[in-house]
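Input: structures, listed below.
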Structure P
Amino acid sequence: MTFNPGSVAGKYNGMSPEERVMVVQDMMREITRFTDPQQMVRAYGKWVRSIYPVDRFLSLSRRDLARPWYRVTRSGLWDDQGLSINPWLQRERLPQFDTGIAGELLYAQKAVIHNDWQIPENDPLFEHLGGFGSMRAVPLYENGVALNMVFHLKREPGHFSDDRLADDVWLSNLFGRATYNLVLSEELRRSNESLENEMRVVADIQRSLLPAKLPEIDGIDLAAFYQTSRNAGGDYYDFFELPGGKLGILIADVSGHGTPAAVMMAVTHSIAHTRDGPPEPPHLLLEFINQRLCARYTNNGTFVTAFYAIYDPAARSLFYCSAGHNPPLVCGKGPARELTGSRCLPLGIIADETYTSDTTTLDPGDTLVIYTDGFVEARKPNSSDLWGVERLIQTMAEWESSQATVDRIVHAVNQFTDGAPPTDDRTLVVAKVR
């Protein structure tokens, strides 16, 4: 047998204990389905007023108000008039008062019964509370303070019994706490949704700072890959087409993750593009970025690792500077080698740090791989095993194009991590010398 508020009205007291349990179970099944607190309160109110009929109810709140102010949040009078006000989303529609018997009872914070209830006609809540002979007031506590109170009213005097008052306080407060938790859950859901939307906007702005297309430079084949661990991230790569057919390649990794790192990435991008003249030689561009980061942006412990190189296709030379970044790899016919000739501090730590550049020569068929640590520090699930530089080297194939190399590396990392989402941003730039 299934019960509903209509089938219970006026019959609950005459039911057997087994039937009462069934009624309560049906009530719990219904109200626990709701995720909207307004709907849950309405459903619960129908059930309770069917089990314990009253002629009117009234709810007050003093949340976020100074004594003696309070507001009416719900009223059976409004229901009779066809008014529907959501107290959580339409607070501006709730009437506020600073006088009256109901407000005094709310601030007294005690459960009371008046079986010879009278209220003067000049009371601000007379239209809600007047004309009844019995009143029961139940306080609802939060952090030890009664911030809300529920009034139940009956036409005839002498209706309410002290025997049930303790249970009324107990059950009303349990339901009040459940409702408040649902309110907090809904607020958290809306906040998370808003935050996700903001993060998507940040991510869109961040990606707009990356190169829209790869430059076409004689004698070199380029490919790139960019993946954030969250909507927005702190990795950055860029290209600078320089006089004489040369190409500047910049890759950077901001410490941290998410929005703060994305903001610093945007700052780094902006600084890199505000230096007067061509961005060369490499060490002077990194010094320029470092000084401006230290002056205004990295006093909170943030830093940026970076690698900037200028490739001259005529000489097949690579002039480079590293600011604490993972050494890039050069893979060709011989053993793979790391570019470790320049080792300087990350950007944003010491303002007057001196940066130095080094030079290497690339042969036809050589592949230059510049990457952030999100690749080599990718972790195997449920293990401390990292993908590492050796696996990166083993993944390389001499005969492949730059794009094929990128695809092979990304596929190998995804296999190693069983396709788990990255815990750090991953950026990869591959250049193959023709």
Structure Q
Amino acid sequence: MAKNTENQSEFDAIVVGGGASGMMAAGRAGEAGARVLLLEKNRALGEKLNITGGGRCNITNAIFDHQEFLQIYGDGKDFLFSPFSQFGVKDTFDFFAGLGLPLVTEARTRVFPHTQKAEDVTRVLERYMKKNGVIVKMGSVVTKILTEEKKIVGVQAGGTKYYCRNLILATGGISHPETGSTGDGFRWLADLGHTVRAPSPDVVPLEVKEKWVKDLSGVSLSFMKITFYAEGVKAFSKKGKILFTHFGLSGPLILNSAREVKKLLAKGKVTAQIDAFPDTDLGSLEKNIMKVLEANKNKALKNIFDKIAPEGTSDALLPLLSFDVETKAHSVTKEQRKEITRLLKALPVTIVGLMGFDRAVVSDGGVKMTEVDTRTMQSKIHPNLFILGDLLDINRQSGGYSLQLCWTTGFVAGSHCYKL
């Protein structure tokens, strides 16, 4: 394997971006024998990677059948069969285990490092690059891609020019711009002649109007059903975990609904109803409420509502009732009991909009997939340019799918760039 030195006049590959896909591509290219330079604008590698999954890093999703896994990527699935056949979910498990960081599978087939620390993922990738001779230069803000006679020959970072045979762009999208993902790659790719769909927040929390939602900030409910309505007409429903925040709703259920909600908002008013007991029908829920009321006949409703409502929600939901919550349980009328039942099966929500890039897990947009040869991740416009991860116009959900796209595209680009 060729060893890298910092004073080389030309590298086999320069990787711009020290996130998930960039570190994977750089390490793999070095492993294949390439002379590799990685340039990262931040003072540390993996800034965004280190905050994924709440700092635990949802590294992939344990769906091992390629065809089933790729359904998550919508229209992008047709472009991903080749790269996933080269490096899929099973390969991700083997790769990190080989670096001394075995993975564990949790609820909803989400996969995390066994240490439960995202920083450990960055640490082993740094070690992987170092082992394979990759030169890493931190605080290197690339300001220009150098071309000669329409061919990419290198990059400029500050006052320094670095030359290469191949350029790998792994700058990420625009979600969490505080980590350095500020859309540089999109601008460069557009300047190089690529068709780039403008990004917008995609897998992102929702801002809502209702005070009761914000009063529950920090409360997480594991199994809820939410139904969205466009101008009063039912649009779609989903079940899963909801996290209440000071601005509205988040959690896997909400994040994975945001793309569809965005389309509805473009057409008009969007409201929603949250079913706090999706596996219990109205009649059964009312019977359960009757049992609580009968067992606490002489107590005020407000003092026993925590036995009726989901854990941690009673104080916020009580003001939504139209009658006096000081009413004794034995005096709650049949109609009032039905009102409680209907409320818990259809908690009202008005969607104001989607939160911004600063709270987005994933932003959409990117390079048109017909302009990328996904067998190698090469640009069809500039054959010595490789395009990775979030720079590709591929929609995906939360749950490890975005990072798996990074591991796969990074590995494929790193494997092929040295062959040119």
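Here, each number is a calculation from the coordinates, and none is a lab measurement. Remember, predicted model here, so these are calculated numbers, not experimental data. Cβ atoms are built from the backbone, for glycine too; each structure is taken alone.
For FRET efficiency 1/(1 + (r/R0)^6) of positions 33 and 233 (r between Cβ atoms, R0 = 41 Å, to 0.05), which structure out of P, Q has the highest calculated value?
P
Highest-scoring entry among P, Q, by distance in nm of label points 7 Å out along Cα→Cβ at positions 57 and 257, is P.
Out of P, Q, which one gives -8000 for helix-only ellipticity at 222 nm (-39500 (n - 2.57) for each DSSP H run of 4 or more, over all residues; to 500) as computed from the coordinates? Answer by label: Q.
To which of P, Q does the computed value 1.6 (distance in nm of label points 7 Å out along Cα→Cβ at positions 185 and 369) belong? Derived from Q, not from the others. Assign the value 25.3, 87, calculated as Rg and Dmax of the Cα atoms in Å, to the correct structure from P, Q. Only one of P, Q returns 25.3, 87 for Rg and Dmax of the Cα atoms in Å, namely Q. Each of P, Q could give relative contact order in percent (Cα under 8 Å, 6 or more apart), but the derived value 11 comes from P.
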